[in-house]
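Pasting the structures here.
Please treat every number below as a calculation from the coordinates, not as lab data. Source: prediction; values computed, not measured. Cβ atoms are built from the backbone, for glycine too; each structure is taken alone.
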Structure 1
């Protein structure tokens, strides 16, 4: 892996991150992600190409619109930077070929779902349902393979659906949305059943830590709705990039040598 390849990955990732920002903003509003072109969310002015350079334009304009001067959320350069880092990490850790494509597609979907769930507490079907189909299709030519992918999708959906149904029977109210169920099925379709288990463990642990923090700071109660999709996204990214190493470490604990 050459430095030039990583730089190209970072640049391309930042460009893709700019498009992901469009998805994050428009999908919850049910707007087209293709038309109209990028524009200021405050005054509606279309952005010139030099005002739409990932990260750089936001810094050059000091986080404000050239036309109206209103502030532009720091979310935009953050998403572009994170996507660039993700692309570098995937290119660094994955062989060229279908697996690389699969991980990039999943990573982009997870970034969009993370941000939308964090802000709106929804996980759009327009991402999760096609994501399941794309994950299964890619598994025909890339790891984990179609059998593990089918098991992963079924396990991902089944476990969270069972938890949601059990909670409803116990409390007579919804404790988990079906968006989480479909999101974990999508993750399983891309990564397989073993990664689903790891994702569940990591997301549940991180969610519990944040939940305890909210209670400890008196900023919420036991009924405070945590956007579980954000934790699923983080857990899946770790499972995707470091799952093999984590499983190897875990199995090594039982090696008598």
Structure 2
């Protein structure tokens, strides 16, 4: 059997195994992140050493600052809330848990390394010409965030943050923009999206069952219930369905060769 077929079988079964282990051992958010995203990321990195550094750099520079900013806004607006912070015993700015930032990094990393391993045949190094723009975007975003935090943090209490700002700007805009110029990538992205739809819906249910996070606010357009567990429609649509596709849209445009 082709080695990549074996890899795929392993990664298909792994979310089920991670779910069983998480529920049996009642793991916290940090260990749940490692089980669902960290371990498979490590495995694929060993199998794809040539693209691991590129994937790491993009994930660190893009995902970590975005996770910090979005978790702060989400927490104070009631969009989502990470219930515990066991790692290092502190929260950034007294609100954002380190686990949330680590989760953001590993989620982006796993999506990209999965794509690189099974689907993409592009370059092994960052396309520096485009990558500088994502660095500039992150710097500006961080500057605006820190300025608002310093001047008046209530400005960051944004109603319908998930629907308009996170979903509209960070998910829908890059997908529509990228596919408008490079529609030939749609089938590749959708293949990755199908896998991560299964993975993330399992992870969502396990995380809710174990109390890793909650959605305490009221500014949502709808609610989804599965197996007695509820979460916002925005979570289902923007993350579970479109999260991986949006990630790859950002990645291909700013760090890869768009092929």
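Worth a mention:
- Among 1, 2, structure where helix-only ellipticity at 222 nm (-39500 (n - 2.57) for each DSSP H run of 4 or more, over all residues; to 500) as derived comes to -23500: 1
- Structure responsible for 20.4, with mean count of other Cβ atoms within 10 Å over residues 64-71 calculated and labels 1, 2 on offer: 2
- Label whose coordinates, when Rg and Dmax of the Cα atoms in Å is calculated, return 17.8, 60 (choices 1, 2): 2
- Relative contact order in percent (Cα under 8 Å, 6 or more apart) derived as 18 - corresponding label from 1, 2: 1
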